[in-house]
Structure 1
């Protein structure tokens, strides 16, 4: 799709028809540039076509805040793509690959849904998944709390001519939508972060977040979860956890991981919980999801070139075809033995998970 220039106007969405009061659950009215709840008298501003249900949120993203702000300044007067690709900053250029890669949402072809389906992307970041989903579906809402990312997505979708991909500023804890509103809800690399900076048991917070999501999915609708595997082989070799930067914590018992993180200077302890395939299945079933399909996302869920059903024997074919040959070493012999025992597929890096309501 050819990008529009930065000045191309795009029709603002009618948010009053799309949103509900996060406290009362009743539909909202549009009054003087704000969304207003007639029941509790709450109101939320709509700025540059984006409703704001959070006032502030700490920055985090694919690049440092200063670089992200610079990208937004360039995208405001030119092309969002050029703002990434023509940057001389190595951190921006490194992040550009992930931000531009629409194949990150290849998993959506696994969902049997018509083009007019309503889709919600929670923790949408810089909009890569929402962009890809908008190429297939006619109603996509991208929810993101970080202001710099909201600004980037607003310009991205406007320049790409995707007015049906809407941006809303909010967090996973404030979801201003009616129950049973969406045919598909996606969380890509989000669930592991929900307990960061939030008091309470991480496992309970993750469960509560999924309960909130479950309410939004229509009967027979889909929920997608892209996330790392707790028992990835790299963690056993001492590779650092990509969320907290510490080795061992994903595979340690939770209490020991929490103690270790505090000893290593992280006062909140270990809070970015990951699970095994069985752990994710149990967690999703506990909030009401069923018909859970777990795929190995290879090489990662952020670059899923292969989506291999965990329960089938296709993984053996994949390993033999794409990782066969080469010099026999102790490592290769050990991996082949683990594959033959049916263990290796449970130690890949990440999962793509589809669940039904």
Structure 2
């Protein structure tokens, strides 16, 4: 049984996963622009493979891919009425990839329906959150839930309220387009409000690259006593436009903005030094980035390739080949040589049958 989130955080830093929607868009499974997650039911194997890639890279947590899986967003792309199917499938796929050692986090996000000072909009947002959470919980089990990418602290507080009904641990993270949220709160003020409302983990995700996120998360860390999370995008932003969705290449021409795995690894190291407890990535953060981040914080990613049966110096030359053996089992004896090895690799060797 996997160790619960709060116990892991008490023991040390936890490494999350990376970004899903833009990675799947680049592979042809998600629509650029809407970025809705119908991939969970249309191409489940593609999503499962990405989950498995993050686990192999060293992630301890898999988020279910339910970003923009609310009824209002799904209706816009012709998937109205598939709310239950998409949310439940997302949980099942993450659970399958996580296995027994890793955690699975439910997920809700900004709805674009929130309006300050509008009780009716607040009720609508609550209903959207409750519907998603209900389907995810029924498909569970979930280890905790994440509310993410909120531009308004007010909407983040509504998400926290809905998550708390489940009795599961909560992580709430905000997205910053500038020095303050859209409702005028600094990172420190926002973190204090969320901590005061009972969030177990507060922090920031998406929108900002590592360079711009570090000061944001450092301010949050200094303002609260609870656990703090940071998950930047792996795309380069600018001083003039400090969030990646404002770059000219958004949404599907972001390749020139891509950060290297070593830049993301350096972010993880610096975040750990300032006391961040949960470190991961968001849009553009791939398995290669997570693997380097795991190394940077002292975690061990899974072994890349088994060395069994391979010869040092030439990984394509089997052990024992210099003595007339191919290393492919007892049926492959003297007289094989490189031609015999190549036949084995191409499955043309009769001795393999």
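If mean count of other Cβ atoms within 10 Å over residues 50-57 is calculated from each of 1, 2, which structure is the one that comes out at 22.8? Comparing all candidates, it corresponds to 2.
Assuming -12000 is helix-only ellipticity at 222 nm (-39500 (n - 2.57) for each DSSP H run of 4 or more, over all residues; to 500) as calculated from a single structure, say which of 1, 2 it is. Considering all the candidates, the number was obtained from 2.
Each value in this text was obtained by applying a stated rule to the coordinates, not by laboratory testing. Here the structure is a predicted model, which means the values were calculated and not measured. Cβ atoms are built from the backbone, for glycine too; each structure is taken alone.
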